[in-house]
Structure P
Amino acid sequence: MSNEQGPVAVITGAASGIGRGLAEHAATLGMRLVLADRDAAGLQSLCDELTVGGAQAIACVTDVGDVAHVERLRDRTVEQFGGVDYLFNNAGVMQTGFSWEITGAQWQRMLDVNLSGVINGIRSFVPLLLWQGRAAHVINTASLAGLVSSPLMAPYNVTKQAVVALSETLHYELAMLGAPVSVSVLCPGPVASEIMASNQVVDSAGSDFSQLLDSTIRQGMTPAELAAQVFAAVAEQRFWILPHKGFKPALERRLQSILHETNPHFQMTDVEGDTHATR
């Protein structure tokens, strides 16, 4: 594939929030875009908007939890643009509530989208990136919840911490091979989005917490600001992308708890401030 027309970026969860911000910023950089989401209407609206603005973009309705869908996304990308330069495994959903009251179906939904979506992206695209034999970059969206846990967010904590572990492992493996493929893990705090619309409240405690979290998210960093930081970090080939610096005291407390083998302690300011929560 020639990059004369601009590198190719595949972005999952592109219809809204962080994904939309990434897509809009990538368009300003002259990238050719493959936009994926389950929200067909929102996805097509974004694709049309970017195309009218002069970008080369296609929309591919995709359930990232279904490996056949992700393989179809890969094949459509190759068919349309010939290859891939940037893979953003970004799609994600939210679930709050006490861990024992969240239903099996809700747990499975979180595992399918937040974790299997990234696994499927890696399994489907990384062999292609290696075969291409040129520089490429995989960016996995985790969260500050991938580094610091909060109560009432068990499925989100579990899936996002798994994404961090998977990203580190992939980084080590590609380095072992001397491959020209880089990896980054994005761990943002509150970013203005509609992610809480995907939340399925299961109890009163979850409802109260959900309202607090939703308010925090809506007042968070704009997707445009986040996207600018992400692409700057990718240009520098940085593995850790941590746009919200205020969470670091919470991370330090957790690390000290581990190193000194003391019981972990949660502070509500980890959620309420510029320190924790969502993708």
Structure Q
Amino acid sequence: MMVETAVTNQFLRKLQIDTKVAELVLVKFLENEIGKTGFQKAVLGLSGGIDSALSCYLVAKALGPENVLALRLPHQASSAESLAHADLVIEALGIRSETVEITGMVEALADASPAMNAHRKGNVMARARMTVIFDRSQRESALVIGTSNKTELMLGYGTIYGDLASAVNPIGDLYKTQVRQLSRALRVPDVIIDKAPSADLIPGQTDEDDFGFSYKTVDQLLYLMLDERYSEDEAVAAGFERPFVQRVLKMVQRSQYKRTMPIIPKISDRSITHDFRYLRDWGT
């Protein structure tokens, strides 16, 4: 059973965004970031969920639908509904698409690993999908676009080098609540926006069942802690239950390694990730 805090709507207004401004910023961001890498095309996995759908809408606006390749990457356990919803996006945008079945890739490793549990298999599925996406990136000379939202990134809800892998992620600073707002503004199909979010790795699984709390509630807490820098005590005073606050804080802290490049110790005068990080460093 999902356990919620007493706070359900109090801070939702703080999560409201100007969708027209957000659209403009994110489309220009994609144009600039993809363009300065020398790429003119993009590729992404299209799961049938809201996050990949929104990323698809944004990159199609930035590059034109003819320059976007959406990949449907089903496993034998995947929901038929997910494939149908991915098709809705493909048809609405007029983008190019390809379907690559990953069952053989995943089951070959599963057969060689008799003790593999559902969690491990889910990670294999996520990484198998990204293997296909990066292969098509090479074939198409297309940059890989990310589809993970801010809530997922902060909670560590994703597979490192799987669904978290990308070159550019347009929705990584949008909480799930804000992803829904912008998706409605861009006219992503309602059936995609309104359905229960799921990684579609295990039949019947949903994100919120995995968490034990809703996106609506955790987004409000994350906003206060990250954007407004509330302490644990201040979050409790705002109405959130302390065990919930502590659990979310622990999730954020323990998943930090997923939000950074591999940590490199500093030995030389100019070290990768410490000193040599920006385009202005080229040639210096």
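Just so it is clear, none of the values below were taken in a lab; they were calculated from the coordinates. Quantities reported herein were computed from a predicted structural model and do not represent experimental measurements. Cβ atoms are built from the backbone, for glycine too; each structure is taken alone.
Miscellaneous remarks
- Structure responsible for 0.35, with FRET efficiency 1/(1 + (r/R0)^6) of positions 35 and 147 (r between Cβ atoms, R0 = 25 Å, to 0.05) calculated and labels P, Q on offer: P
- Per distance in nm of label points 7 Å out along Cα→Cβ at positions 19 and 219, the highest-valued of structures P, Q: P
- Among P, Q, which structure scores highest (criterion: mean projected area of the Cα convex hull in nm²): Q
- Source structure (of P, Q) for mean count of other Cβ atoms within 10 Å over residues 43-50, computed value 26.0: Q
- Test item: relative contact order in percent (Cα under 8 Å, 6 or more apart) calculated as 23, pick one of P, Q: Q
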